[in-house]
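See the structures that follow.
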Structure 1
């Protein structure tokens, strides 16, 4: 199992309670599951961790929360993205706060057209 299906169901329930989001699309990504709003990743699940898009402006604030840590697939942190360990989202209220932060960060971004990809930066 690449992601915690129980956590995925809890995220689905929190997102479905919001009537202001439009369609929430689930995509398999990073070996886990991502929840997309308006073409942007809002949050996701990798193994038992929540992947939280909190935005660059709120990164430091949310990184200070219990059980939050840098998201760094390549050995370099991804600004605005965090992993939250299982204990950080064990309670429904805590999960709801994280998802609300993710939705706020995601809906502040411009929508992406279906199938649109960001060009890779050359180094």
Structure 2
């Protein structure tokens, strides 16, 4: 693994601005959103932009590292993915009203995990 590159902000900050501008232009002009979104996410992964943004968040004293730890927990990502899959299946079967319940339960579980993690860290 390579050590962090010094002066990475000189590349990353303009890249963030360009990606936000492309995303806004796609929304404003009605471009194919899935294609633009896939391109933005692919470029962000290739340039390790998400890691840089997590590093910037981690610079905030006390709460920043905790937020980064919670965001990097794979359990949170897995629970959110399961919630989306359940929502898709429920909508296809005609249970669109129950989707709110599924998503609400998933969101409540994720928020409970985050709150429990933060409280457990400070206690």
Structure 3
């Protein structure tokens, strides 16, 4: 369907209407289409903030553990390094899953009544 089909999917009214209802539906779907465009544009930003927050929190925990007891600072953060590796692995999986879902939502083809068999 290409770019035109994608834009029609975002902004085009759905259903069979006529008269004033059709005009109202066009206005509503135009507004909803712009909300969807904003949503699509902010998805990568939201993923970036999610990753930044997790990395920052992990580094803050490591820093806090390093400065808590000065004479234990070389060994106290070691268990938290392993925790950071686990958290990093989980975050990579979540990032991959959310990226796949967001891509599928954008590129996914939905069957309409014209494609029914």
Name the one structure among 1, 2, 3 that log10 I(q)/I(0) by the Debye sum over Cα atoms at q = 0.19, 0.21, 0.22 Å⁻¹ of -1.17, -1.17, -1.18 was derived from. 2
Which structure, out of 1, 2, 3, was semi-axes √(5λ) of the Cα gyration tensor in Å, for residues 29-92 alone derived from, given a value of 40, 11, 5? 3
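Every read-out reported here was derived from the displayed coordinates using simple, explicitly stated rules and does not represent laboratory data. All values derive from a computational prediction rather than experimental measurement.
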